[in-house]
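> Below: a set of structures, written as structure tokens.
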Structure P
Amino acid sequence: MENRVSEVADGITRVTLALPLGIDHVHCYLLRSGKDGWTIVDTGLGLAEAEERWRAVLLLVGGRVDRIVVTHFHPDHVGAARPLGALTGAPVHQGKIDYAQCLRAWGPGRSPERFYAYMREHGMPVDHSESMRSEGDRLAEWVHYQPNPEPLTPGERIDGWEVLHLPGHADGHLALLRDGVLIAGDALLATISPNVGLYHDAEPDPLGDYLGSLERIVELAPRVAFAGHGPTIDDPPARARELIAHHGERLEATGAALEGTPRTAYDVSLLLFPDPLPRGLRRFALAETRAHLEYLVLRDRAQRIAADGVTAYAAG
């Protein structure tokens, strides 16, 4: 996919950047700030050409950049925050929860060994977890977050946009809402379900958190949502209800997979996501499966069994 710049609404410009990942693009947004300024939401990957790509975008749209907002710490959203901040001279804003998770994932204390051990604990074969090492190292090279960003607090307003905390896809995921327009990040996507995974250094019930975020979107009833990937969402409450129903069905399938012999999250993921997946994507399937399993455990609908360094699940 080629990089694209398009005006999607009055005062909102979408910048679509190509990605060399399983998903081939990410959308960033420029929100008109005052008469001739912009707020940039999300930054794309910190590839070698990131500054060049953004320089071309800014020359095209004109005006100054007043601030940069990061919705969440995933590489395709935070990766170019530091070079974009240096290019524009604009402060980078990020939520406190999200920045703490960003440091754990990409900072000097990053511990990939804990991640691989976590994958093995939940049933991933050793050779599969080890084969992900080079991919993880490559991703880390593409993440140039901004140290000590300006903290964003849910409920505050930035140039009239209300900051929303919509956790689930990431614990500290933020979105912006103004006049019925939701800049959604990855909290809501039109054609796919945002990955909701449980990892070793995250909140214990991401699926419960995500269902709460979807209910909040239904209650807020924005008229349109601009997402981090895929097309514009013309009826965000309806899409949120679809995703709630989807996860209800997934929970039923997860519970059914536990009848009989206890299974690890990896084994259950092979039943819930039976199509062949690259090993790097299988980790997302495992993490999402575990989020569903723990949702059931926390509500006494399944039980967790830990023995000999391996965690398995059985019917509750």
Structure Q
Amino acid sequence: MFSKPLKSRNQQVLEILLKRRGLSNAEQKTLHILDSGYEGEMQFYQILNQELHNEPIKLFNVHLKINGSECQIDALLIFQNEIILFEVKNYQGDFIIKGDQWYTLSKQEIRNPLHQLRRTELLLHQFLTMHNLSLKVRSFVVFIHPEFKLYQTPPHIPAVFLPQIKRFLNQNQNTPCKIENRHEQIAKLLTSKHINSSAFESIVEYDYESLQKGVFCEKCSGTMNESGLKYMLCSRCSSSEDYNQSILRNIKDFHTLFPHEKITLIKIHDWLDRIVSKYKVRNTFSDHLTIVGTGRGAHYIFKD
């Protein structure tokens, strides 16, 4: 966690619901936005790993609440004497700046991402000051999509466009990067204050009874059935998967949707629509989960 971009819980929930009950138009739109943002963050993460050869501390998707205000940090690099903060945008298409406002070329106004960047930088400054930390902060919006174009761009806005990213990172190759204990402590403090849920996330409503039960394919979301003793076979795309991995993925789906429900053999057997035997479910439990309690109160938790 924090060492690379991760899908948000909302994104994971919507992906599971897509397989098990379908999504409303609004939910499909939300999932598309979340998928696009995640893809952009992963692309930036990969470029960082390929092109940045000094070794600052890298943190991703740190979500903080500071003085009652929330902020989401997409990416953050901790160098010896400064922190570089990145807001990653995966916008696609043609945009234009008029004064302090941003528009699509069809004249639809969008939120100015520089305002969001300044707000996040201000809150990060407050966070560091609250904890008596004195690193300088620089911040940039990264526009990662190859088909993004911004017209009438002022020359000195803190923005990095895809063709500029490698050059930008090369300019920071010689930034002092001696990582000491104090830098590790800053990273530990930031991640320890991470909050898992946001007041701004849309609430997705669902219940257990309305969801389709079964084992679902990772590739195409088709239903899977046993194929011999070791594999599950997708009824839609015919891909096969080790039964242990198929069962484990679908147990994780259950836990994502119902994090406060205890994981038990009876519940998971029902969740899988009794397609696989209790014996195989129990084997998966033994390999990847730990039993807690005894008797009727016994349940399982993930080992990691």
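Since every read-out is calculated from the coordinates, none of them should be taken as a lab result. Please read all numbers here as calculations on a predicted model, not as lab measurements. Cβ atoms are built from the backbone, for glycine too; each structure is taken alone.
> Hey, FRET efficiency 1/(1 + (r/R0)^6) of positions 121 and 249 (r between Cβ atoms, R0 = 25 Å, to 0.05) derived from one of P, Q reads 0.05; which structure?
Traced to structure Q.
> Can you rank P, Q by mean count of other Cβ atoms within 10 Å over residues 57-64 and just name the one with the largest value? Could you put the intermediate results ahead of the total?
Working: P: 13.1; Q: 19.1.
The maximum falls on structure Q.
> Comparing structures P, Q by Rg/Rh (Cα atoms, Kirkwood Rh), for residues 137-176 alone, which one has the largest value?
By Rg/Rh (Cα atoms, Kirkwood Rh), for residues 137-176 alone, the leading structure of P, Q is P.
> In addition: Say we calculate volume of the Cα convex hull per residue in Å³ for every structure; which of P, Q gives the highest result?
Q
> Additional query: A value of 5.0 was derived for distance in nm of label points 7 Å out along Cα→Cβ at positions 89 and 225; which structure in P, Q was it taken from?
Q
> If we compute FRET efficiency 1/(1 + (r/R0)^6) of positions 97 and 129 (r between Cβ atoms, R0 = 30 Å, to 0.05) for structures P, Q, which one ends up with the highest value? Write down the numbers at each step before the final one.
Numbers: P: 0.65; Q: 0.45.
With respect to FRET efficiency 1/(1 + (r/R0)^6) of positions 97 and 129 (r between Cβ atoms, R0 = 30 Å, to 0.05), the highest-scoring structure among P, Q is P.
> Additional query: Please compute FRET efficiency 1/(1 + (r/R0)^6) of positions 65 and 153 (r between Cβ atoms, R0 = 35 Å, to 0.05) for structures P, Q and give me the label with the greatest value.
P
> If FRET efficiency 1/(1 + (r/R0)^6) of positions 33 and 113 (r between Cβ atoms, R0 = 41 Å, to 0.05) is computed to be 1.00, which of P, Q is the source?
Q
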